[in-house]
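Alright, structures below, take your time with them.
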Structure 1
Amino acid sequence: MLIFLGTCHGALGSMLWRKKELQKAQAEYKEAVRRFKDIVRPQHPTLIGFKRNLGAILVSLGQVDDGLVFLHEAEELTTHATQISRINMELGKAYEEKKDYVKACRHLSKTLEMRISDFGDNHIAVANAYLPLGRCKKEAGEDEDALKFLRLALGIYEPKMKNAGSDGVRDQALSKSLDEAQSLIAEIEARSK
């Protein structure tokens, strides 16, 4: 019964997260973690996923240090390649929030490497790793590397955007990512003139 209730809290947390109701999502994931941690082993993949999601939400809410605790716990416990990639992406975002671009780039590079291995060079998931890595390289003052990663992201986003509509959530996210990559490239190029 406790696993069922924990799973329900996790499902509610996921739904609320997608609806951008972060405070409520945080509460549901905390409850899911609380219920799961006493009845499953720490390495249980569902518990690790709940901790990763809770950490990511806390980072989004500006509670970066608290989020990092959950993310690092998840990182230490998982051996699953997809989980490792997703945790590293969230750790990269957290360290970007802290303006620790060296650590952010280290984690984002791990995600990028795994995504290229899993999906090849021309997948949207790969572009979604190039973009934050390029952004962090830009903030770290590594403009040449930033441009390389941002242009690689752009090279994936642009053809996909031609086939996208404008009404779907994924299409809107694609458009937003494309716009961000173009904007960052323009900023770097203007700065170097």
Structure 2
Amino acid sequence: MQHVYKLNLPELNTILDNSFILPTIVNIKNNYKILKPLDGIVRKEYLNIQNYAFNYALVFLKCNGESGKIHKDGNDNAMTTWGINFISGGLSKMEYWDDSQIIQSDVIVDEAYSQTTRIIVNTPATYTYMMPPGAYLINTHVAHRATGYDSRIAFSLRSADAQDKKWDSVVTSFEPLIDQTYTGI
């Protein structure tokens, strides 16, 4: 099973409410921001996709080859461990490591007071996905790191109601929207 699937959904500028201006939030501390509630941010027709109600978003800005830290989401059950990432403004790369590659992991509390597992590895990623602008179903429950090129923004829709959903079940739910031609390379 893959960790990233391209979805046949509109690009970011189409799902955002006309009154919401994305550039106002890109000057964010540590290139990361949580947005909730999503009223006035995301158009109502995109707040429910494949019977999942999306009620918050994470926004990440990574530019010119900047990479995040290797980590896992969801240690405190406050953050959903999957999302729909709308990539805009540049290319994104997602790298994933198997648990057997982890040599050290520490639970930390981030700027949003959510627990995240920060990870140290000594081997290259097992899986790498190149993501041009578009929408992607992503798994964040395994060790991963994002890198952005140009002025890449990742707008990640999350569902607090779906925290307990297993990745394989989520993928099955989204099968009708998965772009079968995407290879991730």
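A few remarks follow.
- Parent structure of the calculated result 2.3, given that distance in nm of label points 7 Å out along Cα→Cβ at positions 7 and 87 is the read-out and 1, 2 the choices: 1
- Among 1, 2, which structure scores highest (criterion: relative contact order in percent (Cα under 8 Å, 6 or more apart)): 2
- At a computed 4.7 (distance in nm of label points 7 Å out along Cα→Cβ at positions 15 and 151), which of 1, 2: 1
- Comparing distance in nm of label points 7 Å out along Cα→Cβ at positions 159 and 175 across structures 1, 2, the highest figure is found for 1.
- Parent structure of the calculated result 15.4, 46, given that Rg and Dmax of the Cα atoms in Å is the read-out and 1, 2 the choices: 2
- Here the criterion is distance in nm of label points 7 Å out along Cα→Cβ at positions 71 and 143, and among 1, 2 the highest value is seen for 1.
- Value -27500, calculated as helix-only ellipticity at 222 nm (-39500 (n - 2.57) for each DSSP H run of 4 or more, over all residues; to 500), assigned to which of 1, 2: 1
No value in this document is a laboratory result; all are computed from the given coordinates. No experiment lies behind these values; they were computed from the predicted model shown. Cβ atoms are built from the backbone, for glycine too; each structure is taken alone.
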